[in-house]
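Got some structures for you, see below.
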Structure 1
Amino acid sequence: MPASTRQALITPEAVSDFLLLIIMKRGFIMAFALPAYNAPDFSKLINSPDARLSAVESDGILPDGYHATSIYPEYYKIKGKWKLAEDSRMDCVAAVTDKKISIVEARNVKKGDLIVIGRTKCGEEGIYLNANPFRPREEASESFAFRSGRTRETAFSMDYDNLYNLLSYEKDHGNILWVMGPAFAFDYDARRAMQALAENGFVHGILAGNALATHDLEAGFFKTALGQDIYSQKTVKNGHYHHLDIINKVRKAGSIKDFISEAGIKDGIMFSVIKNDIPYVLTGSIRDDGPLPEVISDSYEGQFRMRALVRKATTVICMATQLHAIATGNMTPCFRVKDGAVRPLYIYAVDISEFAVNKLADRGSLSAVSMVTNVQDFAVHLARGVIKEYA
């Protein structure tokens, strides 16, 4: 059912609470709204002291009583003024200078850095955590409900509608980061859908591992993935060699880009990423074959490179990759400061496994929307929902 048939009425009272964008799509008018930020009322905290600061005595060693950051907007009272740490992430610390507040991993603190001290969050120690930045204050609900959480029995129709609208907005006004497992390379339609999303401006960055790139290139060269035909799903003779052959060929060419050019590959996810200059980060794991030349084997360097793309993202979609999804969730806050305004950072976790999508919530990424579904079907639905001419 098209989103327009279920679109809620927007009252004049609601307009003041939302930033509205009217999008023309498929002949319908749909309203997309970025929710307004619920800024703290610091007039109630005028008696709060300045945040305490303690100097780091040795590189990589935090002072006692350090304050660990969260996914939420956090403010620190510095020289009498409350300041927002704009680029936050969980399990880091706040380093304060005269010019800014930086969020730093513990291993990266340097001797002399001034670190915020304190483990309260309501202003008692000059630290305030805004735990309700975008959602309206929730009213009392039923004490009993048949459903709590998201399962395979959940209907995701509204989630798809909301995501269509969100991606249509983010295409021109935000940054869409995809965190992808190799499943998209195993299926002809899913691979084609992801290529179309990239070529139509709905992909601004990709985080993945060795497997996605390897099997996507295998599909482009041999028309197989893990030795199975990507259309018929039939196993081909000696197909189990194909991904190893691809890794060898790419390593011989020197890079993914050079291999695509030399092999004359004209379709696929990596083809569209290279063609459209979309930034990507491939991080390695213990079980990798090869790997491909671009795969980062140093886990901390990989985290640093992933973090660089996460910093730009306003919507993150994690699909069929539990470890990459959890890692990305841990480095992604629930908000982003863009053009001086605080807006939500949307996170979607999509997987056929309920356990996998719920792990983001278990790890503290409470703002994630989980969808329990086949990611290959998910990609095709998205392409059809946001690309007018896609069939």
Structure 2
Amino acid sequence: MKSNIESIMENYNITFQFSKKIKTILAVFIVIGVASLAYGIFAYSPTKVWSALLLNSVNFLTIGLGATFFVAVHIITQSGWHVSVQRIPEAISMSLPFGAIFMIIMLFGLNNVFHWIHEVHHDPLIMKKEAYLNVPFFITRLFIYLAVWILFTYVLRNLSKKSDLNDGLKYYNKSRTYAALFIVFFAITIVTFAWDWLMSIEAHWFSTLFGWYVLAGVIVKSFAVIIIIVAILRKLGYLEFITKENIHDLARYLFSFAIFWMYLWFSQFMLIWYANLPEETLYFIKRVDNYGFLFYLNLILNFLIPFLVLIVRKFRRILWIVTSIALVVFAGQWLDHYLMIFPGTMLDVQKIGIFDIGLTIGFIGILLWTVLQSLTKAKLLPKNHPYLQESFHYENL
């Protein structure tokens, strides 16, 4: 039986091998997505199709963005525990350019999703917001977001890869500056991005908590995807050096941010309910009355199940349990975005059907393909990272 140290030493130079079998499975996923999109174009209205594309595009983009956040925040806090899994969020962050492409494609469907584009010249309330809500500025903001996010993501990834060949401490110190700059830019722009692409769907409604609520969802969703990728790699025979302590820490993140997400959800709901102003409560009345089952299922998936399971310490140290909860949270965040988008874009009450699920499967296929391909570009362990050994020599209380 190999010791943990021997296992670590053997994995210093191991990279992921993207097998034909896995590629075939993911190709099937992508074909399902393309077929679902084709079906949707012929079977449904353009508004429904573009709404579904917006849902999956925002989800895709923010998963990569959240992974960059994970890397950056651990760099600036000089964290050591995460180094053994660091290459996973780095690989996930490489999906960001593809997410950017999907968001740029969405520009061709703005007329089908955002009613403020049509009503700006005869709606007094929207006219007051015209300085911010106008198409040229809207598009400009998107390109600025995407360009800077991708720039920082690639810089952090390249510095990490260079550390495998040279002095790890040198490149780690460089990355701290870029990570700090990214965190500041990210904290501001993820909020304005949420205003632009999610809250402005219903331009008469606004919430000062909405941007932070979306931010919490981005973070918890990205942690869930990191856990899922770790589980996939373990199933394929990789990451044998991952310890129960690493799993425990990832589970604690999932647990903590599920609570944080619920805190923001409740704060937003409670304040609007308490004020009982028609222009504010309409947002929730529409969702409770027309999407009642999904409304409460959203809370169950994103908070109740993760809370009740992960509050048990021993469950947080068992990978299959943690992965199951990560899948639940991932599905819950997809549903959360569904409730943000469809009640605002569609006049008729919608049901989640084959088209919605099939299209999402296609996006998942593209995401996994991108992540697994990125994993082949660097060693699974950043062997010269100054805190690598710390990642294997600590215990959770």
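Summary of computed values
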quantity: Of the structures 1, 2, the one that 15.1 was derived from, the read-out being mean count of other Cβ atoms within 10 Å over residues 248-255; calculated: 1
quantity: Source structure (of 1, 2) for Cα extents along the principal axes in Å, computed value 70, 42, 40; calculated: 2
quantity: Structure (1, 2) behind the derived value 36 of relative contact order in percent (Cα under 8 Å, 6 or more apart); calculated: 2
quantity: Structure with the greatest value (metric FRET efficiency 1/(1 + (r/R0)^6) of positions 80 and 328 (r between Cβ atoms, R0 = 30 Å, to 0.05), set 1, 2); calculated: 2
quantity: Which entry (1, 2) yields the derived value -24000 for helix-only ellipticity at 222 nm (-39500 (n - 2.57) for each DSSP H run of 4 or more, over all residues; to 500); calculated: 2
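A short reminder: the numbers here are calculations on the coordinates, not readings from a lab. Quick caveat, the model's predicted, so the values are computed rather than measured. Cβ atoms are built from the backbone, for glycine too; each structure is taken alone.
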